[in-house]
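Colleague: Each structure below appears as structure tokens.
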Structure P
Amino acid sequence: MDYKETDFSFLYDDLTEEYGNEQGKQLYILMCEKYTNLNDREAKSENDEINQHIFKRLLPIMGVYLTLIEQGFTKEQAFMIAHKEIQHNAHSLAEENAKLTKMPFTYGLFKMFAKSHMSKKYPTEGFTVEWKRHDNREIHFDIVRCLYKDMCEKYCCPELCPVFCQSDITAFSGYEPKIRFERMGTIGGGANCCDFHFIHGN
């Protein structure tokens, strides 16, 4: 399978820019093979959103990370490269999120659709979301069960989970200054939950 149909369609270009055409292309081929192998091990869910998380986001980055380790990169090096690719995608998401700030009543619109968005995009098949606050000052929910942590543990790379967590900070920065994102901890980082706080800004 090819990365062109994932959230990381830019992977080939990033690899050839970093490592040159020959090594970059070879790494890309190996990553595609690993990604294909991981895909073959996973059954499709009846929920399309779960499939998006697994097949378009999780497994592609695992393919990058595991391939690099197999090719002699240290875990630290592989982690940083996976982090770079996740951040590339997160910056694109931040640009999309910034479009909401151009509209009047940004926070009100965000608040209006927050619960339905979470219900659709983070379904109970993979996530347990506990709502704590939903008012005109703050939207706060905790994720106490996370598909990303479960999948990273399943494939014996729990240390990879934080790269996904860290991408939230970048992606949500697009809402500033209208909405400020804060978080104290993540499950992937050892906390009991991932606490999401979206605070009404300026």
Structure Q
Amino acid sequence: METTFSRSILLHCESLETTSGITISQVFVNSLTLLWLQQIQHDRVLLFVSDGAAYMKKAGTALEVMFPKMLHFTCTAHALHRVAEEVRLLFPKVDKLVSNGKKLFLKSAPRTTTFREKAPGIPLPPQPILTRWGTWITAAFYYAENFEAFAVVVQSMDASEAASIALAQGLLKDESLKRDLAFIRSHFGHLPPGIEKLEKKRLL
């Protein structure tokens, strides 16, 4: 059976000072008055798709009373992203490595050159963007896969040159860091490709 999608149309966009189940419900209803100028057709509202935030769930519960045929679905990709965020919080040492690793080479041509000389064929550490889902986990995979090469480069640097170097060298000496990276790679490798697959197929 072939699946087809109708064209999406932006009906209304609004910036809220505070977000709650009440304010989201109000915006939702107000938006429908732009679609049906005379009277909202409650029976024709069939689907409400949102992220998995608590206030969105409350809004969905309230709106289901007003719109009897409406179903509320939360975004699967967002749910996977929240799992990835929880992983980040559970592994603070890995988080420090990920946030600090890229800084070592930003605006430093000599360090970049050193990296490419000592680790040929390996890309520079990635800089995750927390608002881009799954990028932190992907960055953790990078360090799990290239731990030894990255460590060789960093340990060859002068710790007195920058605080970021000293911090990275200290982290790399912690034996638990490598175990944490291996654990993340082994147990959460499905998250980034899962998010990407959902985004590409528009199954959000």
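Colleague: Between P, Q, which one scores greatest on FRET efficiency 1/(1 + (r/R0)^6) of positions 61 and 141 (r between Cβ atoms, R0 = 30 Å, to 0.05)?
Modeller: Result for FRET efficiency 1/(1 + (r/R0)^6) of positions 61 and 141 (r between Cβ atoms, R0 = 30 Å, to 0.05) over P, Q: largest is P.
Colleague: Here's a follow-up. Out of P, Q, which structure matches 14.4 when mean count of other Cβ atoms within 10 Å over residues 13-20 is calculated?
Modeller: Computed on structure P.
Colleague: Consider the structures P, Q: one of them gives 0.65 for FRET efficiency 1/(1 + (r/R0)^6) of positions 21 and 149 (r between Cβ atoms, R0 = 41 Å, to 0.05) as calculated from the coordinates. Say which.
Modeller: Matching structure: P.
Colleague: Same structure, new question: Given structures P, Q, which gives the highest value for distance in nm of label points 7 Å out along Cα→Cβ at positions 29 and 45?
Modeller: Between P, Q, the highest calculated value is found for P.
Colleague: Of the structures labelled P, Q, which one yields 3.3 when distance in nm of label points 7 Å out along Cα→Cβ at positions 37 and 181 is computed from its coordinates?
Modeller: That value comes from structure P.
Colleague: A further question on this structure: Work out the source of 17.7, 54 here, i.e. which of P, Q gives that when Rg and Dmax of the Cα atoms in Å is computed.
Modeller: It was calculated from structure P.
Readers should treat all values here as calculations from the given coordinates under stated rules, not as data from a laboratory. Values in this document were obtained by computation on a predicted structure and should not be read as measured data. Cβ atoms are built from the backbone, for glycine too; each structure is taken alone.
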